[in-house]
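Down below are the structures I want you to see.
Please treat every number below as a calculation from the coordinates, not as lab data. The model shown is predicted, which means the values in this text are computed figures rather than measured ones. Cβ atoms are built from the backbone, for glycine too; each structure is taken alone.
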Structure I
C-alpha cells in the first residue's frame, strides 16, 4: 500500500476515536467502499465509472447529514443536495474538464472551467487542498453549478506520477455541511482516486475527456 495512503488510514483511525460526527461505523463503511473501488474490478469497467464511484461515495458518506436543519444553513428557496466530481487539468489549455460527476445537470457534462476561476483556480495554482465550511464567508466564491450556489465545499488535488493533474470537488448547498474531519477523508478519497488514475494512465484519461 502507498505510504501516503497508510498515513491517511492512521488519520482515519484517529477520527474514529475522536469524532462525534464521523462515527466508527461510518469510517468502516467508507474504508470498505474504498477497498471495493480499488480492488474489485467489474468486467470492462472504464476509468470514468471508477471515478463516478468515488463521487458517489463522497456525496453519500461525508458531511453533517443534519446540516440543513441548523438555523441559517439554507436561504429561502434553497434545499439541501450534494454534487461531486473530478476536474481534470489540461495545463497547456489552462482549463479543467469535469468527469465522473454526480448531481450536476446533464447540460454541464464535460463542463470546462478556466484556471483563473475562483477557488478551483486557487487549487490549480497552489496544488493544495482547500476547505470552505461556509462559502458565504468567502466573497470571491464563484458559482460553478448552473442550478445553484453551494454553501459548503471541499477541494482535493489529484496526482499522476507525483504531478498535479486535477482536483476532486464535493459541495453541498447547506452551509457548514463539511468540517475538518470530513476534509481529511475527502483527501484520502482523492488519493485513492489518484491511484486509479495512475493505474489507467493519462492516455485513458485523454480518451475519456474527449468522449
Structure II
C-alpha cells in the first residue's frame, strides 16, 4: 500500500509492524527527518509531490490518503487524482475534508483557511472516474457514517463551502456529536463534528474507489 501524504509515517510503521508491504510519500522532507528518520533511511518513506509520484503504474494494491487533498492547490487537483489512480492497481481509499479549516488557535487568516481545495462529493467522484476509478459502493457504505437526526436547531455555525463555478456550493454545519480521533489510548475525544446537510454525512468523509482494468 501507499500512504499518500504520510506525515509522520505512523500508518506505514503500523502496517509494517503487521507484516504488510507499506510505503509513504510526504511533501516535507523535514517532517520525515524529524518524525521517522529510521524509515526514511530504510526507504520506506520518501519526500515527494503528489503531482509526480515516483512509482510505476499499478504499483500498489491500495492507495490510501487521509485529509490531504483538501490542502492542494485547485489547479493541481486533477493531476493529483490522475497520479493516485495511475499508481493504484486495485483500490483507493481516502478521507477528504469538506469543511473550511476551523482551527481555534489559528494565528492568522492564512492558517485558518488552509483548506484550499473544497469541492462536493460529486465533484471528487466525477474527477476520479475521469481518470479511471469508480466508486466502490460496498466499501463506501461500510465506512461512511450517516446521521439523519440532526435538523433545524441541532445545526450550528453553518456555512457554504465549495466553488460556485466549479462543482457548486454545499452546506456544512457543526453538530453536538462526540467522536474519537486517533488511537483509543490517546483519548482524543472531540465534543462535536461537522455534517454535510444535503446528505447527512458526518466527518470524516470517506471516498472509496475501485480502479477500472
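Cα extents along the principal axes in Å was computed and gave 52, 39, 33; which structure, I, II, did it come from? Could the numbers behind the result be given before it?
Details: I: 47, 39, 32; II: 52, 39, 33.
It traces back to II.
Given that helix-only ellipticity at 222 nm (-39500 (n - 2.57) for each DSSP H run of 4 or more, over all residues; to 500), derived from a single structure, equals -6500, which label among I, II identifies that structure? Before the final figure, lay out the partial values.
Values: I: -13000; II: -6500.
Computed on structure II.
Have a look at I, II and say which one yields 1.4 for distance in nm of label points 7 Å out along Cα→Cβ at positions 59 and 171, as calculated. Each step should come with its number before you reach the end.
Details: I: 1.4; II: 4.4.
Source structure for this number: I.
Quick one: FRET efficiency 1/(1 + (r/R0)^6) of positions 35 and 67 (r between Cβ atoms, R0 = 30 Å, to 0.05) came out at 0.60 when computed from one of I, II, so which one is it? Each step should come with its number before you reach the end.
Values: I: 0.60; II: 0.95.
Derived from I, not from the others.
For structures I, II, calculate relative contact order in percent (Cα under 8 Å, 6 or more apart) and state which one comes out highest. Please report the intermediate quantities before stating the final value.
On the way: I: 24; II: 18.
Evaluating relative contact order in percent (Cα under 8 Å, 6 or more apart) on every structure, the highest lands on I.
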